[in-house]
Structure 1
Amino acid sequence: MTEDTISQIATPRGAGGIGIVRVSGSEALSVACRVFRSATGRDVREMAPYTACYGHVVRADGTVLDACILLYMRAPHSYTGEDTVELQCHGGNIVLRAVLLRTWEAGARPAEAGEFTKRAFLSGRLDLARAEGVMELIAAKSERAARAAQERIAGAFSHAIEAVRTRLLGSIARIEAGIDFPEDDVEDMERDALRTEIAAAHDAVTRLMRGAKTGRALREGIKTVIVGRPNVGKSSLLNALLGTERAIVTDVPGTTRDVIEEQMSVEGIPLRLLDTAGLRTSDDAVEQLGIARTEEHLLGAELILAVFDGAAARTAEDDALIARLKGCRAHMIVLCNKSDCAPVLTAEDFSALSARVLFVSARTGAGLDELRRAIADGAVQAEGDLDDGALPNKEREVEALGRAAALLDEAMRTLAADMGTDFVSIDLRAAYEALGEILGETVDTDLIDRIFSEFCLGK
């Protein structure tokens with residue numbers, strides 16, 4: 001437990017029915033006594049923990065600042081693991097700022113970004129992986145992202161890491177038993193078992209590394225590029241999916257000159273939806289720049305919605321686009337737009353593409369529900385199980401997993417070369433420590449400070 005007591009506003013800026021000032025530390029209750037007066041005259045220090053008390057926040061001269069409900073949580077059974085008080089006042093920048101300043105006058109200091117969660121980590125309430133899940137939950141852009149963050153906070157990722165470390169610890173103990181008791185010939189007897197254990201640990205680490213792409217998709221959204229020649233209805237499709245007139249729609253080809261990006265959720269899956277300039281040959285310099293950007297985004301796309309005019313025969317530009325898309329590795333859905341008109345194109349027109357073909361109308365909304373289901377199915381195919389909370393979401397986690405995998409590879413080679421199990425033990429210990437960095441067991445103070453500095457104030 002740290003010695004000083006901190007306070008900060010824990011609710012978003014702006015007007016609201018309620019705003020919360022959180023106070024945490026050994027003197028939290030003393031600070032509360034100085035700033036709060038119970039409506040019944042009850043002494044705050046006599047409050048039972050995990051109860052609420054109605055009263056007022058008062059200035060140093062005793063005048064009322066705001067009506068308030070006080071909540072008291074006693075260490076170690078609080079979010080931070082310290083004595084914690086929450087002052088629930090009226091929401092509003094002016095009143096909350098005044099209450100916050102009053103807590104500072106009473107002995108608390110301003111909490112830094114992420115300091116409450118940092119204290120939860122330092123007190124052992126959360127490991128580092130779970131702590132980072134807190135910010136992922138706050139920043140979640142979809143229901144599935146929120147669910148994955150909740151699973152991370154509950155320990156899904158941490159438990160997976162701990163399981164590998166437990167396996168490695170068993171292998172290290174097996175080796176040390178052979179070193180300590182060579183007369184028992186433990187090393188020779190257990191060599192095959194040791195090889196099996198290391199291989200299983202390596203498989204588990206590799207499996208976790210494969211989840212990095214999925215973790216990033218949940219955090220940032222799946223990059224979904226809408227592509228097609230001009231005037232096939234790309235912008236209309238964007239507007240229909242968003243349910244708002246985000247992009248300008250006209251009968252003039254080439255209206256969209258630049259990439260329009262929007263965030264949306266389809267069946268709980270976060271998407272970065274990009275409406276691009278129509279692909280065609282153009283002498284317009286501005287349109288050429290837009291087309292060049294479309295090509296760039298296609299290279300990095302994870303999901304492609306290829307839009308064609310289903311009420312018109314294929315054009316040379318359509319054929320060129322089909323040829324271009326054949327080289328794309330992203331999951332793809334072909335959309336024949338304008339299904340409300342007499343159909344001309346059929347699924348056979350797109351047999352060169354390994355893609356599902358849907359018939360939709362951006363104008364009437366026909367087929368859009370089927371499209372949303374297809375996007376959800378495509379996201380799972382492209383990214384894996386998006387409901388899994390055991391996903392590395394940070395570069396430092398992916399890097400640590402990569403180091404652990406490399407060390408386990410080296411351990412297997414050392415074992416195969418019969419170089420001595422004591423050398424194998426060195427690699428296993430290093431892998432164990434690399435995985436410990438993910439949980440915060442073997443990281444330095446500077447890294448911890450940097451991680452929590454990315455949190456929001458009040459959390």
Structure 2
Amino acid sequence: MLNKVKRFIASEHLLRVDALYLIALSGGADSVALLLLLKNLGYRIEAVHCNFHLRGEESQRDEQFCEELCQRENIPFHKVHFDTLTYADLHKVSIEMAARELRYRYFFQLKEALGADGVCVGHHKEDSVETILINLVRGTGLSGLVGIRPRMNDVIRPLLCVTRQEIEEYLRQQVVSYVTDSTNLVDDVVRNKIRLNVLPKLSEINPSVNDTILTTAYHLSEVDAIVQASLKAVLNKAVRFFNPEFEVNSNSLKNEPFQLSLSIIRGYSSPAYLLFHLLKPLGFSSSQIKEMASHLDGQTGQMWFSSTHELTHDREVFIVLPRDEAEPRTLVIPETGRYVYDEHLSLRLTERTLLPSANVSFSKSPKIVDLNATSIRFPLTLRCVIEGDRFTPLGMRGTQLVSDFLTNLKRNRFEKRNQLVLLDASGTILWVVGQRINDSFKLTPESNACLRIEIL
């Protein structure tokens with residue numbers, strides 16, 4: 001088994017001989033075997049044990065076993081205690097999910113603190129089979145049917161090439177004991193039900209069912225690789241970030257606003273699958289994505305919301321934005337000077353005296369405006385546009401709704417919602433920021449003072 005794992009590590013390029021790795025050590029057969037195998041293969045390792053305080057004395061037994069094992073093997077040992085039940089109640093998640101979130105958060109924190117290259121966990125072949133069946137039962141895309149990956153970011157699984165039986169045989173040969181989590185013997189969660197009830201029944205039909213499922217998963221992984229390459233190519237064409245410096249990757253798609261070209265989406269062999277691949281990680285449900293796919297030629301203005309993002313149909317694009325639950329900020333400007341609205345916007349206001357002149361010049365930059373200072377009363381207020389806001393656009397006589405003005409400029413729903421306006425003390429809009437000033441405050445040959453406002 002040692003050589004089998006060694007070959008697997010080499011073929012999948014999982015570990016470096018000069019790096020430090022953390023071993024998630026529960027005390028069970030899988031993690032104990034992983035610890036000993038990597039030690040015997042010469043890797044530099046340290047063990048990490050999590051006590052979730054869910055099984056009373058059994059939890060303490062597991063912790064003591066792990067600590068004593070590491071002492072005998074001269075392996076550095078780290079342990080942490082969690083109030084898992086309180087965390088689950090506070091965050092409204094299952095006990096299983098709470099334990100997962102807690103342990104991986106701690107693993108990654110410790111990894112960074114120690115400068116380790118990754119966290120090794122003891123998943124084996126049967127774990128991968130169980131994961132495939134779980135995903136199949138719950139509903140999944142293609143990527144959910146390929147099994148557990150040998151490496152996902154900083155989580156490494158060197159034992160995916162071996163079975164549970166091989167692991168137990170290795171420990172017998174090494175004359176090393178392990179502990180058994182009693183909760184794994186009760187069919188109260190999906191994984192346990194599949195392990196204890198479903199797989200034994202499938203084995204009656206096909207004694208080699210595990211290998212058969214994993215072979216199918218391997219073929220699907222090859223197909224998935226082709227699909228992923230195709231999706232990446234089309235998304236590079238279809239996605240346009242508002243900030244052109246960003247590239248298409250999972251992090252930028254999650255955190256940055258972008259537009260999605262509907263013409264390119266329509267031209268893809270499966271628009272629905274493309275949208276699912278892109279939008280499912282952003283929290284949109286399968287039913288929402290199905291509705292979006294049927295709405296590619298629909299009326300603009302339709303909106304969809306996930307817990308983290310919002311999407312709207314605007315002419316020939318879908319616009320996707322991270323949701324901001326914070327209340328729009330209002331900035332009061334008591335006098336001339338420099339003011340910071342947020343991390344993206346600062347204003348500078350300066351005032352100067354003018355001599356009567358027949359020639360009145362205006363700034364040609366949308367970031368700089370010159371206003372008739374004598375008509376303006378401080379303090380000024382900078383805020384987002386609200387329903388009913390009106391002003392007289394430069395060059396017009398009557399007033400116009402700011403929303404209609406922005407519609408005529410073909411601004412999308414999000415742009416209109418986030419549009420800033422600058423008002424004086426009377427509540428009159430001086431400037432639709434970056435767009436147009438109020439005609440009533442323009443400079444004239446009779447103006448004797450100028451208020452210059454600059455976006456920095």
(request) Work out the source of -11500 here, i.e. which of 1, 2 gives that when helix-only ellipticity at 222 nm (-39500 (n - 2.57) for each DSSP H run of 4 or more, over all residues; to 500) is computed. (result) 2
(message) When mean count of other Cβ atoms within 10 Å over residues 212-219 is compared over structures 1, 2, which one is greatest?
(response) 1
(message) With relative contact order in percent (Cα under 8 Å, 6 or more apart) coming out at 17, pick the structure among 1, 2 it was computed from.
(response) 1
(message) Given 2.8 as the derived value for distance in nm of label points 7 Å out along Cα→Cβ at positions 348 and 436, which of the supplied structures 1, 2 does it correspond to?
(response) 2
(request) Assuming 8.0 is distance in nm of label points 7 Å out along Cα→Cβ at positions 172 and 332 as calculated from a single structure, say which of 1, 2 it is. (result) 2
(request) Kindly point out which one of 1, 2 the value 0.00 was derived from, the read-out being FRET efficiency 1/(1 + (r/R0)^6) of positions 132 and 428 (r between Cβ atoms, R0 = 30 Å, to 0.05). (result) 2
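Just so you know, all these numbers are worked out from the coordinates, no wet-lab data involved. Note that the structure is predicted; figures quoted are calculated from it, not measured. Cβ atoms are built from the backbone, for glycine too; each structure is taken alone.
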